[in-house]
Structure I
Amino acid sequence: MHRRAFLQLTTSLIVSGALAAYAPRGVAKDRAKAGMDEKRFHASRRFVQTSFGRIAYVERGSGEAALFLHGFPLNSFQWRGALDRLSPYRRCIAPDFLGLGYTEVADGQSVAPDAQVAMLVELLDALGVTRVDLVGSDSGGAVAQLFVTRHPERVRSLLLTNCDTEHESPPAAMQPVIALSHQGKFVDQWLAPWLADKHLARSAQGIGGMCYANPADPTDEAIDCYFAPLVSSPHRKALAHAYAIALEHNPLQDIGPALRRCKVPARIVWGVDDTIFSMAGAEYLDQTLGHSLGIRRVANAKLFYPEERPDVIAEEARKLWVSAA
């Protein structure tokens, strides 16, 4: 389905109420904005033993699978609101990347984007999943691009939010993070103080001011969930540093031709107030992906808006999944 047809479908779905008809009966109309709380999230976590280590993931729903790839230095908790809204329509799987979240990395294992792609293939195989609707954010969007170009037969559709692109990977804002990671200081100088002082984390100098539009975000429980595992030991700090350092040499270099050959239906949903990734990245993806269905520009939205605006993700994902069916 090409862009014009996608836009026509979107209009017809809104007018006819087809999206509502697409919903299963008995689904509650209203859901909490944030989705599952930290306690429920921890209780629902599962692990799969792979050659890469014990991969932590959260799974909700049944049927055809959707795979959600989080950003740095977050984990699958980022997608809790989207999972709540989309689990009636898909088997939603949100793993923690190697080096982040609650995944337990095998000794000596790389945490670079290439390794993340290979890990996801092994994870999906272990879960009996052959094809997915792929959703990626931030560095997870970079991994999604690598995944879809290397394994297009395993992807039904691709939804990308603000993320690395070939000409902006890593973004300039990552340079001090990478430099401190080389020195082994990033976690102690940034993440540990944010974990200890939630107001600092939400300030203009913290991850809140940099990556969230709502001054109340990230919540206390999100800060705990994201950063507590990363500061928990010297080993976990080293893995977080390795994740950042692995982004230093553009993992998307020369991916353009492969993106042009990609025929997977793709949609770009971009927060326009992001100070990390420019709007030019969204335009590059739209112009380069071989089957782009266009850009949705989300006002009052920064890098990690999918956590704050899960309704936007759910709306766009459902439209995309209908068009790709």
Structure II
Amino acid sequence: MITTLPRLPSVREIVKLYGLSAKSQLSQNFILDKNITDKIVRSAQLSNQTPLVIEIGPGPGLLTRSILDSGAQHVVAIEKDDRFIPTLTQLSEATQGRFRIVQGNALQVEYQDILGSTFLKKEQNEEPMHIMGNLPFNVASPLLMQWLHQSAGQQGLFGLGDVWMTLMFQKEVGERLSAKPSTEQRGRLSIMAQSLCQVNTVYTVPSTVFVPRPKVDASVVQLKPRDDVLVLKRDSYKTLEDIVRYYFTKRRKTVGHSTKRLAKQIPEVKTILDELETMIDFKARPEDISTDVFCSIANLLHEKNIIIQL
């Protein structure tokens, strides 16, 4: 298996040769400095023991080259824009099968299509698999939520072993993902990600390195499966999503106020109101509540078969 790429035209040369430009309607911004993409790959801790890397939206393929240079055993890129398929195909041919392209929308691609000829099996994956990408800003949050749901249910790729996600977001989204309790950035996305993952910002990418230059900086955020005992029970993730959405749509209200209102709307909640008050500080606001407390509430509601859909 070839792990060293042959000499290829630079990505800058390819962009010029093929007349490639970023499409604003697809929220595309390219990085053309390989020093930056190499740093991103180092932050992901890839090696020749990494069984699989899935890259979302490779564009002209500079991050792809850095991933391939890490020695990862299999790399699969999901690209929607057919303008990039010729240059990615050229890169694939240079790896003799180590790099494959799946053309399609990452929100709709089935994991069977992604795995293809890699033949990965659960018992083979002692090292984590990885999802990476400079995510288009308009689909970043929906994609992440989809992966979190799959992770919670051990579905698709997430049923084959540990999956680390090293993803580039707008800096504001990155701050929301890693936000601690009682901070302004704390919100629904913080809870949903931190219930399953250790979330850390590993690299800040200034807007000046992108072509075209966006208005804001970007953050590379790494999400690893939590290594402690999960507080959230496997079947409670949808309930967690519903209860967190409920509280954060009323984030200016105290948790006690919102909980008592919920008890009036859903009579079953009234039967566990005292128990909820022992679990959660009724004087606090939603952003003050820890992820694990929200998980405990979701577990209780799921156990009591109480559905929060308002």
Which of I, II yields 21 for relative contact order in percent (Cα under 8 Å, 6 or more apart), as computed?
I
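Among the shown structures I, II, from which was the value 3.4 of distance in nm of label points 7 Å out along Cα→Cβ at positions 71 and 295 calculated?
Numbers: I: 1.7; II: 3.4.
Structure II accounts for this read-out.
Of structures I, II, which gives 15.0 when mean projected area of the Cα convex hull in nm² is computed from the coordinates? Walk me through the numbers on the way to the answer.
Values: I: 15.0; II: 16.4.
This value belongs to structure I.
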Which entry (I, II) yields the derived value 15.6 for mean count of other Cβ atoms within 10 Å over residues 79-86:
II
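Read-outs throughout are calculated quantities, based only on the coordinates presented, and are distinct from any laboratory measurement. All of these numbers come straight from a predicted model, not from anything done at the bench. Cβ atoms are built from the backbone, for glycine too; each structure is taken alone.
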